[in-house]
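Heads up, there are several structures right after this.
Quick note: the coordinates plus some simple rules give every number you see, no bench work behind them. Keep in mind the model is a prediction, meaning the values are calculated, not measured. Cβ atoms are built from the backbone, for glycine too; each structure is taken alone.
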Structure P
């Protein structure tokens, strides 16, 4: 039986996750304002090609194209009733090209709405949306969940609890932090110690950070996070900050730029490294070279 992600990490293996999905989709035809998850059904060949490119570059784990595939977020595009369909297709697209011994992770992003008491979406409604998505991903055959790009600790906790209740597979939980004069925290003011404590209590198996301003800032985040937990840590930084070029976001950090910073992250003791917005197969190939 193939080893699980947690088994490999417990043996000291460093794993590589994939890079961005959104910016790759934009390069390959997703129109501005289009629904990425709808592409799982209508343009499955594009999604499968992205996964194949990441595996070929050396990724151990790819994430499904389901970041926004919860009922609350999909309802904005009129697709609220297609959660199971989109999630099932997304997993199938990744599984088609997943080599033996590699993994498919189910991406679960925020609802896109503010939760009570600041907004109109209740904790229970968010839980139900995350649980529906997680059950669909698990039924289709993901190996682990990625609860990612969270800003609110309440929403992150809710998503982790929903995924843990949905299936007995590992859960990665990442929040998006940024450094300021007042320290490192999410846009909602969640600091790293709070995130580590509460996401651990919620049941997360792997902790970390994703997105943000780039690999430089990720190094500072991991310096704070690593001493706070014995759990595996994942780092998935953006390729710097985006610049608007011809109406699209362009990211300037090349694979060569990120290499020394990625080496720092490895030295700090992370267990999984990958990329977020603006990173592509070439960045993942560079990470594979570093680790190999």
Structure Q
């Protein structure tokens, strides 16, 4: 039997969740997003509104289309209000226990046909699927930041995911204007499996005094054609986020290349989490980023 996705629920309206809500609403889906508090919900609303307005200003979205997209979005602080969704996408903190608690709560509320998806970047989908009564209807749906701009979505299937469920979610990702790829359920999927060791190795070379932050970034941009260097990328991803992902992946694989370098932890101890906090490997407070001492 064909699986239809007509309405979507999103758990979390932070940086990733708000982007997922926006692209789903622009694609014509009825979307409902849940946050833990009114304050967090208000911040999410402002983020979506600002992104829509920016798209209109840049000529990437018609004003009427932005207004219609906004009307398709519902906001709530109650998990129970997502019980009528065809697809629920989790986009909360990268903590397996938190994610599983939410999926277990929804498992009791949603009908058996509801599909669960996680936007995790490093945890395995199987560990979430196993916590529910619907492991065959649980998948990974990993978007990239900023969601309205980045085209890639990793669609992750476990060894028990039903074919029709995977096909429906893959089609859903494509309907958002994204380019979906199929990924096996291993920690890091495709992108982070390759990207995280690259960023961590850049930090190790910095510890060894190979070159400065600025020169290594310049080398990878001008020498390899990368859109940004590894340290700029670290600041965009978030130093704390990179550290957490590397811990999860090291726990999974026990390979040195996934182990967080000591410098990463020291920078976090100073409260430098990257661009989101204003400081990471660079100071982002001015018009141009300025390399900081490490």
Structure R
């Protein structure tokens, strides 16, 4: 098992910035790579805002003391770059870019030729085949999935995804790394959806089918699952939070792999995505989040 000291994060969006934040909070030196400076600026601003909230509350989500000095120390550990060569000293690089296999394979090949022989490369993908990314490298035994959940600084779970060739040393190293971040790692196999989405997505899709068929209102569907099953939010609210476009993308991959009708995207979901109704991030999904609706 190797010790991870320097961490690279490719992508500074919602997931990448969160991963960089928790890595820096746990004492790692972090380098974030993005294609353009504007994306880095936006991501660093998001990290700063998140850390400021922890400092204001004087504790982290898991109850550890946190103040302005720790906030400043965390930010000081984070460096940003638009040059992939700056990732060369990293012991671990976590990819959190667009969910496009061709783009990911191109990145993995570049990282493979750049990083030291001992370095591990991981993908934060929620659905794509990790071994297909590993095949673009000459170190497939050091490639794995490391799937965090949104919002990364708060959600405890990390799925460590083992391909058919990932070494046990790599898995042990990633487990130790996840625990140092304060996360709870679970081992998942390299199949679409891994553990959580393999169970969650069919449930969400069936909730859409119920609403689409007029069997219940959106509010009653959500309220029933909250009060009847103790869930913190109903399935349609959760879909809006996750993103309807994201769910549609994952469902298509899972259906293509398994041909299970329960994993097929319902017609309503497809039409909402085509209309740009992606949930909270677009201002409208199953519910209206626009400024007018709030008023």
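Please state which of the structures P, Q, R yields 4.5 when distance in nm of label points 7 Å out along Cα→Cβ at positions 180 and 276 is computed from it. Structure R accounts for this read-out.
If distance in nm of label points 7 Å out along Cα→Cβ at positions 132 and 156 comes out at 3.4 when worked out from the coordinates, which of P, Q, R was used?
R
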